[in-house]
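Since every read-out is calculated from the coordinates, none of them should be taken as a lab result. Here the structure is a predicted model, which means the values were calculated and not measured. Cβ atoms are built from the backbone, for glycine too; each structure is taken alone.
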Structure 1
């Protein structure tokens, strides 16, 4: 039997903890960079592939090898997800005091770059109202609502440091900037669809910030972007875990419907953004509309592929390419229709 052999490229790893959020059994982030805690065994391919595609820096490598190990008992498999994810977040969480403000160089912060940062900071403020919606929609899920408090805290720091960067480069924002950004769109009725929406947006944000970290000339902004990229990737992994848990609790008869909801979200996002009103997508649209996309030239085709692979893994639907999504959705909808037509 063949399985996957893992390694991590230390030079790429930013120790964001996204891989450990997917599987703390396989990945250890207690050191300076992620280490392989143990090699995967047969049946853990989804964990490996999920970690690989969510990793914002593509630091995880997997090669096929002959399986020789027996499955190891997981120390956390029966623990609530909050316990696993909150502990993992505390291990890797960066501190506000880590931002090297003394190294700031306002001369390397041109107007188009400041515009991009303003749009990013504005969209990040939507976390406030999104948290309220999460607490309402998931009011009977103690585990998830506890984790949302971690997500909210970490996400709230993003606009704070971005606005502080703007202030220090001579572009302070008006007093009502934060309040105006605290707006989000209503959630859909499907819990799985809602979680897929957030997986998509977190992966997209992680890649946008990663691009900024690699390309911006101003060193402090590059550092901030790298830290935020890691948070966004870890949050994507956490939403992935909760979505998988939700699917595992879904009755078999309802699984096709929930998979269809997830694919509908993905397809709407792939087709264009007007149909996906998440703040991250709105931010990307605004950057393009004001003509600052030259400072934000992310390879969105690569991002689309990454998102497709992660959502396919989540829903247990074999998605290898963007073009696979629509046929997969049609097949599920046709199967559901055929099943309903056979009912007495």
Structure 2
């Protein structure tokens, strides 16, 4: 006679999308993880577990799908794997009393590293040169001259944690560094420009480090790209929504912009196929924070947040721990 299977008394944790190999190791002991992206029947899974789900985890680029609000009546906390909350309805979260956690102060350095690497790779055409050697063209003719990085004027659109980390790294290279944010940043010596048009005019390379959302949608538009100019470079490690992609593709095609290095896209991972046809753009698969060290620390931080929340949900302190709503 078979022994009865013991009940699983772990909290049910709904994972919206797959984003880290460390989730099971760091969260699986305390939580019973249900994967929405791997469920053969999405609505069937939600109908079965929805009423008992108190916590959801999701990548920042995916966020919290709007259709989940009505099927998760017991929801108390959303943990975002990243720093962006532009794809979470924060107003509705506040209305429902749902806490929204993020993983700040962890990924800034890696994202800034990639931004500088993309700037150098774009200016020196590193990917093109690699392909040139692999395809055997070097023996026939030298590779074309590229562009010097040192001495370029850098503009940083959004001087938050990531923007400041980019500025620190750009300092040894750049002739000047200026920035635009909603307000001047206290204690920062870099020149401040009130709008991105003015910043683009004084920049050879424009780094985009703004949060996404309605307030920044298509902020880098055709006019900003024109102000950056035919030799200007755009590096976007923020959100694809910040850039008007149609205007960017047009500027790159017509030689009105020198080049672009992009780690993020409006419809990722299904980016506009026109990007792949351009030879003056460097493409990356949204890997700004994708190092083993940082991804481990991000999930570790999420585990600490969730464990802290569920350890004692009866006190106000535990219910507001590291929350942004």
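Of note:
- Comparison of 1, 2 - label where relative contact order in percent (Cα under 8 Å, 6 or more apart) is highest: 1
- Across the set 1, 2, mean count of other Cβ atoms within 10 Å over residues 45-52 reaches its highest value in structure 1.
- Structures 1, 2 were shown, and mean count of other Cβ atoms within 10 Å over residues 101-108 at 11.8 was computed from 1.
- Test item: Kirkwood radius over Cα pairs in Å calculated as 21.6, pick one of 1, 2: 2
- Comparison of 1, 2 - label where FRET efficiency 1/(1 + (r/R0)^6) of positions 125 and 261 (r between Cβ atoms, R0 = 30 Å, to 0.05) is highest: 2
- Entry that produces -19000 once helix-only ellipticity at 222 nm (-39500 (n - 2.57) for each DSSP H run of 4 or more, over all residues; to 500) is calculated, selected from 1, 2: 1
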